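Visitor: Listed next: structures, encoded as structure tokens.
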Structure 1
Amino acid sequence: MASFGYVAVDKTGKEVKGSVTAENIDQAKQQIRQKDLTVVSVKPQGAFGKELSFDFGKKPKARDLGVMCRQFVSMNRAGVTLIESLKMLAEQTENKKLQATEREVRVSVERGESLASAMGEHRNIFPELMINMVSAGEASGNLDTALERVSEQLESSAKTQAMIKKAMIYPIAVCVVAIIVSVVMLVVVIPNYATMFEDMGTELPWITKMYVAMSDFLIDYWFIIIPLVIALVVGVIMFSKTDAGKHVFGKLALKVPILNNMTIKSASSLTARTLSTLLGAGVPLIEAVDIVSGVVGNVYFQEALKNAKDEITIGLPLSRPLEECGLFPPMVYHMIRIGEEAGNTEEMLDKLADYYDEEVEMAVQSLMAAMEPMIIIVLAVVVGGLIAACMAPMLTMYEALGNL
């Protein structure tokens with residue numbers, strides 16, 4: 001397969017540039033014509049000949065997509081046509097990237113594609129959950145209900161994410177300030193302070209000598225330290241995206257006492273809410289579990305749900321693999337089992353989601369309560385050490401003067 005760059009004209013006469021992958025130039029032209037474009041020119045592209053496009057638009061957040069769904073439902077219930085609704089959404093959407101995507105979706109729908117199919121061409125914007133919900137809603141004739149459930153799901157997820165981010169702002173800000181203060185003290189204050197006492201002939205205490213050595217090392221080798229720190233941060237980020245890294249950080253999230261409670265409850269809430277949303281829209285259980293496995297963040301929960309999908313395929317109830325994996329709290333699989341036996345799984349999942357949403361909020365508050373004393377202790381050690389390094393020579397000098 002080769003890559004071909006093309007220049008074409010759409011129905012409105014606007015010039016369109018892009019690239020397609022095909023066996024030969026004739027197949028490339030055929031693919032371009034299938035997009036209802038008139039071919040102007042087609043040329044093979046080399047590895048360095050591909051057109052580079054830089055999109056600095058901000059990716060829409062879950063809240064943006066939730067608002068879009070609610071607006072779409074309101075328009076649809078008011079009798080506005082699908083194409084006209086997409087046009088109006090594009091005109092009033094503030095996020096530029098989402099606005100451009102809505103226009104492209106409208107063009108695809110005008111060509112005869114279904115809404116789900118058109119949205120499926122933009123999976124970097126629309127989550128898999130949303131696309132599948134729209135597909136199920138179109139198939140069942142309940143698109144309004146499906147989009148309403150999606151908006152509730154996205155808004156709930158956005159609320160949870162906002163709580164977690166809010167909880168992390170304080171410790172991150174304190175750590176940044178502590179690092180800045182420490183660097184300024186080591187680079188500016190400690191060297192001048194040490195020089196002053198050395199000129200006076202005062203013997204520096206061991207703690208001051210230690211900080212002076214740290215200061216000298218930082219000043220003499222900053223050009224090595226900074227790249228090393230940057231390389232370490234980049235390395236950790238890249239490692240976290242690998243399969244091994246996902247397992248390492250996933251295991252830490254489940255084992256570290258201060259994080260495991262929130263990790264388990266967040267995964268339980270997200271699993272229950274998403275499953276309930278999908279089942280309510282008519283998505284089959286096997287497909288719904290598969291989608292949820294891609295939504296849950298922790299890799300161990302992802303693997304547990306993928307295994308659950310395989311066991312459901314051979315006829316086992318969902319509650320059994322969730323119990324056997326040992327990750328979910330007993331309440332999750334017990335409530336699901338009751339729902340399976342009573343034939344109201346969706347209702348039980350809704351109750352589970354509401355319960356664990358509250359539990360996540362309490363877990364975030366507990367995390368904040370636990371982190372505050374830890375932060376105070378860290379600051380006390382950092383600032384206390386610097387103060388001790390500065391005060392110790394003065395105390396030594398006063399002691400020497402007192403013995404005269």
Structure 2
Amino acid sequence: MALPWTLHGDGKSVGAQEVVGPGERLSWPLTIGIGSQHVVAMFGATFLVPLLTDFPPSTTLLFSGIGTLLFLLITGNQLPSYLGSSFAFIAPITAATASAGMGSALFGILVVGGLLALVGVVVQLTGTGWIDRLMPPIVSGAIVALIGFNLAPVAKANFEKAPLTALITLGAVILCAVLFRGILGRLSIFLGVLVGYVAAVFLGEVDFSRVVDAAWIGLPPFTAPANPFENPAAVFGVLPAFLPVVLVLIAENVGHIKGVAQMTDAKVNRLTGRALLADGLATMLAGFGGGSGTTTYGENIGVMAATRIYSTAAYWVAGIVAILLGLSPKVGAIIFTIPEGVLGGVTTALYGLIGVIGVKIWLDNKVDFSKPVNQFTAATALVIGIADFTLNAGTLSFNGIALGTVAAIVIYHLMTWLGRVRKTA
């Protein structure tokens with residue numbers, strides 16, 4: 001069976017202004033290198049969620065890889081994306097696990113995935129027109145930007161744990177991007193991680209003890225969601241904390257798609273329904289087996305923005321590698337040795353690139369910031385997202401991404417409506 005990608009040029013080199021599209025690929029050695037960058041990019045955030053929620057990291061990694069391949073299949077290899085752990089699940093999982101156990105949290109993840117898949121079906125049947133009206137460029141740009149900038153504290157926390165290593169890693173990423181041309185320049189993130197890792201070894205920050213004791217092959221632990229009919233009060237009681245996550249996942253998915261479309265082809269926006277459906281199904285699958293809920297990853301948008309390589313072949317590589325890592329405790333233990341300082345240095349660059357993509361949406365769509373409606377929509381949403389405002393209402397907890405998204409949508413449409421009323425009065 002023929003592979004769905006065409007070779008870009010000779011497959012060995014890419015011009016400075018050239019773009020490798022989703023349906024293209026470079027030679028397989030180079031594609032594996034780019035796919036490895038995506039594994040590195042998603043690694044820190046994907047493992048941070050299970051570490052904070054006491055979910056098995058290997059299980060989460062396995063389902064993120066499977067979910068990524070499922071996503072690529074459903075979107076017909078037209079939308080480059082990695083499905084990693086969503087930060088939006090941290091608060092409800094923590095609350096549900098503490099009050100009713102891990103099984104109830106998995107049931108909440110399962111329900112969120114089902115609702116997201118349902119939204120995807122609706123979008124696929126009705127089109128994306130209502131989403132475009134709900135989130136025009138000023139709103140979608142703000143959402144993309146605040147998702148990136150909201151992650152800044154995560155990068156900062158890792159950076160501060162090993163400042164010298166983080167600085168070496170960040171410096172290596174920047175220098176490789178500036179000094180190297182062609183494919184080496186586009187591998188700057190991966191090369192930066194290698195340089196940072198070597199520096200961390202010399203600084204004594206890498207612990208190999210877990211690698212020695214780990215087995216080469218083994219299944220990760222699996223956990224089934226709680227049966228809601230055995231203890232309905234406890235299981236259904238945690239759902240209100242999970243339901244707001246659907247809004248965040250929609251915003252993250254739509255923001256990701258608009259970001260990719262901005263960098264590649266506007267036709268990618270037509271895949272919004274499929275993307276929401278795919279992420280919903282992947283989240284449900286994770287909920288069935290003990291993994292954390294998934295979302296399209298902004299970290300990997302950063303890699304694409306830096307490399308200008310949008311080949312879905314690289315994401316197949318990343319997904320397969322993630323699955324293999326999930327099935328190999330030995331390899332997983334090696335990956336676990338990547339110190340926090342290295343991750344801090346890399347994510348400092350990547351998270352900033354996500355935010356800049358949101359700004360690029362404004363620039364490319366010529367958003368007029370002399371208009372108060374655009375000023376207040378962007379300004380309020382960004383501050384809420386960057387500061388990570390949190391609102392607790394009973395069992396409900398809304399974080400900065402959710403609140404910033406709601407603020408952008410409400411402020412834009414409220415001010416637009418009031419402007420029309422004033423003109424007709």
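Where a number appears in this text, it was derived from the coordinates with a stated rule and is not lab data. Since we're looking at a predicted model, the values are computed, not measured. Cβ atoms are built from the backbone, for glycine too; each structure is taken alone.
Visitor: For mean count of other Cβ atoms within 10 Å over residues 167-174, the calculated result is 13.2, so let me know which of 1, 2 that is.
Guide: On the way: 1: 13.2; 2: 20.9.
Going through each structure in turn, the value belongs to 1.
Visitor: If we compute mean count of other Cβ atoms within 10 Å over residues 71-78 for structures 1, 2, which one ends up with the highest value?
Guide: Ranking 1, 2 on mean count of other Cβ atoms within 10 Å over residues 71-78, first place is 2.
Visitor: Where is volume of the Cα convex hull per residue in Å³ largest, in which of 1, 2?
Guide: Comparing 1, 2, the top value of volume of the Cα convex hull per residue in Å³ belongs to 1.
Visitor: Let me ask something else about it. Thinking only about distance in nm of label points 7 Å out along Cα→Cβ at positions 175 and 375, which of 1, 2 has the largest value?
Guide: 2
Visitor: Next question. For relative contact order in percent (Cα under 8 Å, 6 or more apart), which structure out of 1, 2 has the highest calculated value?
Guide: Numbers: 1: 14; 2: 33.
Comparing 1, 2 by relative contact order in percent (Cα under 8 Å, 6 or more apart), the maximum is at 2.
Visitor: Also: Tell me which structure, out of 1, 2, gives 1.20 once Cα Rg over 2.2 N^0.38 Å, for residues 111-326 alone is calculated.
Guide: It traces back to 2.
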